[in-house]
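Pasting the structures here.
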Structure P
Amino acid sequence: MSTGNAMGHFLNEIEKFDDQQAGTQPAWVGTLREFAAERFDQLGFPSTKHEEWRWTNISSVSQGHFAYSAQPANLDEPEILRSALRSALGEVSGPRVVLVNGSFSPALSDLGANIKGLRLLSLAEALEESDPRVEAHLCRYANSNELAFAALNTAFLKDGAVIEIDESACIDAPICIVSLISASKKSDLSLASYPRLLILAGSNSRATVVESTINLGEAESFLNTVSEVVVDEGASLTHVRLQNTNRQNLQVSTLQARLAEQSRYALTTFSLGGALTRNDLTVKLAGPEASCEVNGLCLLQQKQHVDNNVIVDHAVPECTSSQIFKAVLDDESRSIFSGKVIVQPDAQKTFAEQSNRSLLLSDRAESDSRPQLEIYADDVKCSHGATTGSLNEEALFYLRSRGISPETARVLLTEAFAREIADNIELESLREHVLQLLREKLGEDAVEAVA
């Protein structure tokens, strides 16, 4: 492997990881990791010279010194852990896998052993058991050959979570994946973690998956996650991702979903924390009459930066997709939305729509939008649009004329803009948790205004 200045540290970390894992994993896992490490070495980190990354500079990651082996902190303090879980999930209750720095925590997890039709386990256990479903799907969709961060994650393939939902199973309780980042400021190296998530929804099944990511403490960290989602024929999967990390967190998330015939996948992402967040989301509609909804909201302050890069690939006829992404930007924050809908030559009778709307609360904030359509079929209905603006002055005047203070009026209108995405959450406890987080981000006035 090469050891250039920007790459050398990460490549050395991979080599140390390889030495630690020697003889502990099945041969096919070692083959996957070896190929991914070689591809990461060849690809290198993307830069702003790459079209897909031209608005996001990840030098804070590539030139950082992040250690996979950094030790977790505060794990022996029960009240801190209970508080962390409340922060992550609120009143949401259901089976859960808790990952601490990417590694499974048996003490904090509840695998729902009595729930019929659900198998929830750590990735490390699934690999140890040589689970045939896991072997058939793991690393088959996230493209380590072309995506540097997916390759980097796969080079550290060890642990994470596996959700297997049986054919025709209806799982009423939300299935929760909580990722706790526990880093110590005492270390010379910042913490890096590489969790992996595999969701397999069997044919005609129904389930809701809730992912939540938070920090313990204020130390710097880098989180590189990869999720692979397979929704079989006739299945319906709702997937909510909630990122609320500290202002020292750098996160790159890669999600690849594959939908079979007559399946439905509803993905909603909330980006509320972190210094820099990049979400690469790809959904492939691979079976006729499949449908997907991909929605997102980012609420940013100070110098936070969120880049949502979304690809919806209509590979077959008679599929539908919709995208709604919103951003609320204050101070010197910045959001990027790059959304591409691809309609393949045989994908006739496609219906696809895409919308990106940004609300600027500061003249120093910045929103960049790049909606795209690539259409190679002629019998389709596709639309896209983007708007950026500030709060409506007439609406502000109306609220102030009713005796509402300028600060409260501003909060009310901002929350009304943001909560359209949250209101789509069917699970009441989760919806209330997300709304509470939005109000806290907007300030105490918001809590009082809606009380």
Structure Q
Amino acid sequence: MSTLSNDQISELKSRFRGHVITPEDSHYDYARKIWNGMFDKRPSLIAQCVTTADVVSAVNFAREHDLLVAVKGGGHNSAGNAVCDDGIVIDLSLMRRVNVNPRQKTARVDGGALLGDVDSETQLHGLAVSAGVVSHTGVGGLSLGGGFGWLSRTHGLSVDNLISADIVTADGTLLHVSQDENEDLFWGIRGGGGNFGVVTSLEFKCAEIGTEVFSGVIVKAYDNAQDYISFHQAYVQTLPDEMTVWLVIRKAPPLPFLPEEVHGQLAVLIPFAWLGDQSEGEKLIQPIRDHTPSHGEHVGMNPWVGWQTLFDGFAEHGARNYWKSHHLKDLSAECIDQLLSFAETLPSDECEIFIPHMEGAPSRVVEDATAFAHRFTPFVLNIHTRWRDKNEDEKCLAWAREFHQATEPFSQGVYVNFLSEEGDERVKDAYTQSTWERLVQLKDKYDPNNIFSLNQNIKPSS
């Protein structure tokens, strides 16, 4: 890596509309922070872009000066790839415009926009983009890895609703990609992450959902967890696509509808969302209510924008996070035994075992239609390890890794957005062999020198 002179930095600033931040600037420490508090890295430059031309300038500057490149949208991934030591951060966090076309039911989203930005603008028209569930997640990174949430069983993954994108490739070229233009790259960015360039704009198909959804959380007693989870895995697979029901095992947070004595105790949380008439939704969740005792629930018609912040409080910035994940082939009795064994040894009160039910619309898309693979597994397991004290790193990391190994016999692949820093071979598990080979070919074509390496990296063949 080269050492930058003041003249070189000044030259970049002279053609930059945004902000070029160096370690001497007063807001450097704020600008280099990302969501995961485990990472405290110090880049040589932070290029806060406000235009696509800024992104082109930053990519060209990084290539010409042989700089390590990190790309920051929301800065939200567990692996901490949005920041680096010594190199340059191409920061899109000021590029957050969302333009909705209500007649076409589409939304054009800047590469640095957050999920909350998209929900706020699309809901002005009763629309929504099928995406994630934490409002401060970056839409770009989420979508390039796949993107699932409350709408995906009905309307497909984020990548299934992506119409087109603008991307700055490693040679500084701005390309428009769609089914009709640069089709090979359009295929690759839909699941291949940030391996092929900096995506500055994304165009999505929107779903008509209105402004309220029937949704809520039912909190089950942990004493009956084995019985409930066994029921849950069978029941949710009978539900229509419009109903999404997830499962979270964690210490009960101090939610106002829970008895105080339950706070901090192990519980099974059942969040759900129904895209339909409330009376029909009530019928569908009644078996969940009835099967085992509950500590309490909060259920009703909720504004979509508010519902999309449900998990924000469990995922605010600054904590230390380490994720391990699998796609699960099933929730067999043996698998449930392992889940509960590790639930009973949670290393911190903020750790949780998150098991979303998938299937639905994404499973009806041909597997090689996009680079997103493993569409047919019914569940995902995310071992969300979260804590505050650096002195607890060893304990928390060991718990997550042991848990991950113990559940490997029930797995088939991994969701790329749920990977932490786990090595090259684990990245391959996010894809089928044929998809991986095709992605490597794209890397050879669009980024043969692996300028975009700080990601779940697909290395070029050379």
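Ranked by relative contact order in percent (Cα under 8 Å, 6 or more apart), which of P, Q sits at the highest value? It would help to have the intermediate numbers written out before the result.
On the way: P: 10; Q: 16.
Once relative contact order in percent (Cα under 8 Å, 6 or more apart) is worked out for each structure, Q has the highest.
If mean count of other Cβ atoms within 10 Å over residues 50-57 is calculated from each of P, Q, which structure is the one that comes out at 15.4? Could the numbers behind the result be given before it?
Numbers: P: 15.4; Q: 20.0.
Considering all the candidates, the number was obtained from P.
Every number here is computed from the coordinates shown, using simple stated rules; none is lab data. On a predicted model such as this, the values are computed, not experimentally measured, just so you know. Cβ atoms are built from the backbone, for glycine too; each structure is taken alone.
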